1. Of the structures labelled P, Q, R, one was used to calculate relative contact order in percent (Cα under 8 Å, 6 or more apart), giving 20. Name it.
2. Taking distance in nm of label points 7 Å out along Cα→Cβ at positions 301 and 325 from the coordinates of each of P, Q, R, which one would give 1.7?
3. For helix-only ellipticity at 222 nm (-39500 (n - 2.57) for each DSSP H run of 4 or more, over all residues; to 500), the calculated result is -10000, so let me know which of P, Q, R that is.
4. If Cα extents along the principal axes in Å comes out at 70, 42, 40 when worked out from the coordinates, which of P, Q, R was used?
Structure P
Amino acid sequence: MPVRNRHAFTLIELLVVIAIIAVLIALLLPAVQAAREAARRAQCVNNLKQLGLAMHNYVSQQNVFPPQVQNGGLAVWSNITGGPYFDPWPLDWTASILPQFEQQPLYNALNFSLSSSVGNDPQNRTVLSMQVASLLCPSENIKTTNQIVGGVSSTKSYHANVGGPSVIMSWTGIFTALPQDNFGFNGVYTNSNCGKIDFATITDGSSNSAMLSETHVGAGPTPVAGNVTLSNVNGRGDTYMWRPNGGQTTTGYDMGGPGVQIALAFVKSCQGIPGSQIAFNTGGGLAPPNGDIWIGGNPGSCMLWDAYNHFMPPNSFACDSATDGNTEGYGSVPDAFPPASNHPGGVNICFADGSVKFIKNSINLQTWWAIGTRNGGEVISSDQY
């Protein structure tokens with residue numbers, strides 16, 4: 001009986017096959033990751049579109065956009081113990097539009113005569129502790145922050161635009177403080193731009209005026225003892241604030257044209273901060289301000305909770321101005337607190353007309369400032385961003 005020759009892979013052939021499979025996997029995995037990120041980015045865009053639609057529905061009902069904070073008057077000074085307290089932390093713009101993005105039960109549960117300060121006004125704890133899924137970007141890799149106030153750590157990814165560099169003109173965004181929000185204890189700066197904003201006041205055009213953007217959720221150690229520097233925040237420098245050592249560290253308010261050069265010098269000084277620089281916090285013991293109470297804010301001392309501005313480019317780090325009277329670096333009118341995201345290369349921004357556009361980190365700085373204002377009179381075209 002004849003002997004059959006058996007055919008088998010040689011060692012070299014086997015190694016070649018394995019190498020081919022490895023190459024295919026190496027090519028496939030980035031494509032899978034890219035597809036997943038594309039899906040997450042699409043969901044983020046949808047979240048912003050829903051918020052934009054909610055804003056338009058709010059304007060249809062109230063004839064104005066909501067202010068940056070909803071109840072910043074004296075009503076929030078007194079709590080159930082009957083006395084005034086420091087930092088009332090008013091309810092922010094998110095509270096205003098809850099019914100417009102299908103959160104009517106949360107709206108009904110809020111007491112608008114009280115604040116978002118859990119320790120002082122525990123009646124609002126139910127709402128403050130609620131995490132609304134549509135307010136978190138799917139690409140955000142931090143879901144729970146370490147900034148817990150009164151046991152509450154709910155947060156949001158989407159913040160309101162309060163305008164371009166204050167040294168040129170303050171409160172030029174879609175969201176402003178109301179004149180009655182000028183709390184004496186935290187030095188809120190107000191000007192003639194503050195007040196009720198409707199479509200008629202958006203003289204630059206709603207399609208050229210940014211309204212909402214995304215930002216990182218803050219988490220990490222408190223910036224004391226040299227433990228938080230630019231080089232170890234893992235690309236989340238917008239969740240802390242930094243002050244340049246030397247150079248131009250002052251911005252200011254409402255200087256018009258002459259303020260442009262001061263703003264440019266401030267940006268240049270901020271961009272020159274070394275990686276070894278410690279995060280700004282002279283108060284000590286404070287966690288990153290981003291990611292705090294999702295429905296709270298303060299136009300004078302805690303703007304990083306719920307707002308951003310068009311000063312530093314997207315995905316830059318937040319920069320504290322020497323003219324900021326708040327010594328703890330939580331974001332105020334003269335500071336630079338940009339939007340940021342985990343999407344490669346830029347951020348999603350919802351404009352006042354409800355459209356959502358992806359703005360690259362490399363956007364021209366003057367164009368970035370221009371789309372941050374509602375009434376700056378700049379002439380820009382859509383191919384500039």
Structure Q
Amino acid sequence: MKTILLISPYWKEEHRWMVSTVKLAELWQRIGYRVIVVCMGASSSVEEVSPTLTIHRRKDIFLPDPWNYGICFGFAGYVRRVVEKEKPNIILVNKILFWTSLSLISLRLRGYRVSLLTDALVGMTWWGRTFLFRLSSRIYAWTLGWLTMLSAYRFVTFHPQPEKLLKFLRVAHKTRVIPTGIDPTPYVPAQNPHAEKIMVTYVGRLESVKGVDDYLAAVVPLMKEFPNITVQVVGWYKEDHPLVSQYEKDVIFTGLRKDIPAILGSSDIFVLPSYSEGLSNALMEAMASGCACIATEVGGNCFLIQNGVSGFHYPPGDRAMLAAHVRRLLEDPAKRASMGKAARKRIEEHFSWDSVGKQYREFFEEIAEGNREPGTGNREQGTE
């Protein structure tokens with residue numbers, strides 16, 4: 001069995017949760033690979049989850065929202081030791097501009113071919129909401145971030161990036177789009193989309209870039225006009241979060257939940273109000289569940305949703321337009337149902353694991369052809 005080494009910021013623990021890493025690791029095991037994940041976490045450990053999945057965690061220093069950034073001194077050295085011991089056939093780094101992505105440069109200098117996966121180019125096409133974050137990420141992106149992209153053997157983006165930018169960065173020739181995808185099987189659309197009780201849902205962490213303040217400010221006032229709606233926020237939040245204090249009388253804040261398919265299956269309208277986004281797993285899950293989805297026109301949202309067909313787009317921060325879209329769906333149950341069906345169909349045809357798994361098989365075969373031989377740790381020919 002061939003081995004993939006996946007370097008990622010996090011696996012999953014409370015707010016340190018990298019959904020794309022979890023889902024990709026599961027997909028790659030399904031298509032016949034053993035996966036070793038090296039990531040950061042609240043403590044150092046090695047977990048043998050199964051014969052095909054091992055997780056190495058290294059304790060980090062975590063900077064909370066709006067940074068959401070971990071620092072782990074010695075991480076690149078630890079990765080190098082794992083590579084030398086395991087001799088993986090394929091080495092991948094998930095996400096750019098995290099501390100963990102710097103290990104790609106270290107491995108490249110030692111002759112290893114490492115491919116980079118990312119859903120967004122932070123500081124280039126993805127932005128935080130504060131000036132200091134924007135400035136810092138821009139500087140970081142155009143220095144170490146750019147060097148990381150140049151050092152990558154292959155570059156995979158989860159949704160299309162601006163072609164002009166990729167050419168300027170000199171990485172267009174080695175870039176391809178492969179979405180993370182989703183297994184739609186656990187997600188069952190609601191059986192009664194015309195029910196009188198309407199559930200409006202957001203799933204995700206309560207972080208500034210997610211725009212949950214816009215969601216609540218736009219939707220909660222509609223409860224007076226439409227007393228049959230329930231508004232909920234599903235996801236981790238820090239204790240004494242100001243939005244929880246402000247809206248807890250009107251909104252259900254569930255905290256971190258593991259029964260997302262059931263929650264989305266009972267939801268009618270799903271809102272993703274992010275100011276920046278990659279290829280949202282939460283949005284794919286909502287579409288697979290047959291929810292009528294409303295999302296900001298940023299990142300991969302426009303790649304997922306066909307505006308007016310499988311959902312609605314709106315400019316980030318435009319609370320009036322968000323409220324208008326929600327009102328439209330509340331007033332028109334037929335439109336709500338048709339959008340939900342179209343969303344489910346789009347996921348099944350373009351973002352299901354059958355489709356994405358095939359693309360990754362082809363990608364891994366392409367990488368294998370460039371390696372000297374299996375089991376060499378992905379070193380370039382003639383490099384020791």
Structure R
Amino acid sequence: MSKIKFYEAIATLIGMTIGAGILGIPYVIAQSGFLIGIITILVIAFMMLIVNLAIGEICLRTKGNHQLTGYAEKYLGKKGKVLMLTSLIIGFYGALIAYIIGEGETLSAIIPLKPFVLSAIFFIVMTAMLYFGLDTLSKSELVLSGIKMALLAIIATASFFVIKAENLITIDLSQIFIPYGVVLFAFMGSAAIPEMKEELFGEEKKLKKAIITGLAIITAVYILFALIFIGVNGKETTEVSTLGLAKVLGNKILILGSLFAMLTMATSYIAVGFALKETYNYDLKINKMYSWFLTSSIPILSYLILYVFDLMSFTNIIGISGAISGSLSFILIILMHQEAKKKGDRKPEFEIKITKLQASFIITFFILATIIYLTHFF
């Protein structure tokens with residue numbers, strides 16, 4: 001049972017983190033060049049290791065269970081709570097909107113219906129699960145993560161012999177910051193850490209190892225994913241990357257790729273949806289009905305507005321929301337960590353040392369990188 005709890009905690013982090021972002025990584029990296037993209041992944045992965053371990057320690061220094069907004073209020077006050085809530089709302093809603101768009105585009109490649117219709121069907125199914133509390137998908141992350149990894153392994157094997165080395169050596173320095181927002185979005189799984197702590201109840205000392213193991217797997221998957229799709233398609237990589245494989249590998253791989261994308265976004269929609277609903281319910285004390293309504297209505301209304309005005313760019317949505325939401329929430333986590341060292345009400349099972357100078361460097365990195373990234377759009 002002990003090992004199962006540990007693996008379930010890892011699967012929770014993987015399931016919360018690997019979502020729509022992975023499908024956009026190859027496209028943005030193809031714009032900058034493979035080498036620049038891999039460096040971006042590794043730098044952000046290192047930053048995320050610090051951030052995720054920091055929130056892990058915050059959870060362990062605090063009695064009771066909270067979502068990120070609850071921890072922000074405890075250690076940064078009401079202003080901190082409002083800022084964290086703002087960052088989460090941007091990130092969660094950006095993710096849910098992206099999943100609705102992505103599922104429609106993915107399913108339309110294998111089902112003879114328009115993306116709009118398939119997106120609507122997907123939304124209805126997902127929002128019904130959120131309403132009735134049917135979180136079977138989110139509670140089965142260990143099995144579903146294994147299925148997704150198996151599908152990725154099949155796709156990788158099939159793609160290996162058609163990868164072109166010349167697709168992996170291009171560099172465009174003028175696009176060096178293009179991968180930042182999407183890659184940052186792809187690593188936004190910190191909201192899973194409080195749930196991991198709950199899953200490891202009685203064995204909290206394993207939380208640090210679970211975070212490191214989960215993040216290592218996520219990083220390896222992202223690098224492999226980028227290698228496969230850019231190696232095969234190069235500059236022709238599509239925004240939802242799995243859709244571009246059929247041109248080279250045929251319809252069987254298109255079906256497998258679409259199934260991988262569908263599972264990835266569906267499980268992530270449930271995980272993100274429940275996290276957002278619990279944020280409203282637990283931390284803002286909004287009843288369950290209104291929490292569900294707020295969680296479900298805004299994504300579909302936003303989707304309809306984007307559809308009407310023809311603004312539905314999958315990577316732009318996750319890139320902009322990732323840059324803003326991710327940077328703000330990670331900065332707040334670093335600040336929370338500094339305060340939790342002084343105000344925590346229990347002894348944590350592990351600690352990490354982040355000096356004020358190191359904290360200042362991390363905060364400056366996120367601020368500058370986000371500003372530079374957003375200048376590409378405004």
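1. For relative contact order in percent (Cα under 8 Å, 6 or more apart), the value 20 is produced by structure P.
2. Source structure: R.
3. Q
4. On the way: P: 105, 48, 47; Q: 70, 42, 40; R: 57, 47, 44.
Source structure: Q.
Computed from the coordinates by the stated procedures, all read-outs in this text should not be read as laboratory data. Only a predicted model underlies this, so the values are computations on that prediction, with no experimental measurement involved. Cβ atoms are built from the backbone, for glycine too; each structure is taken alone.
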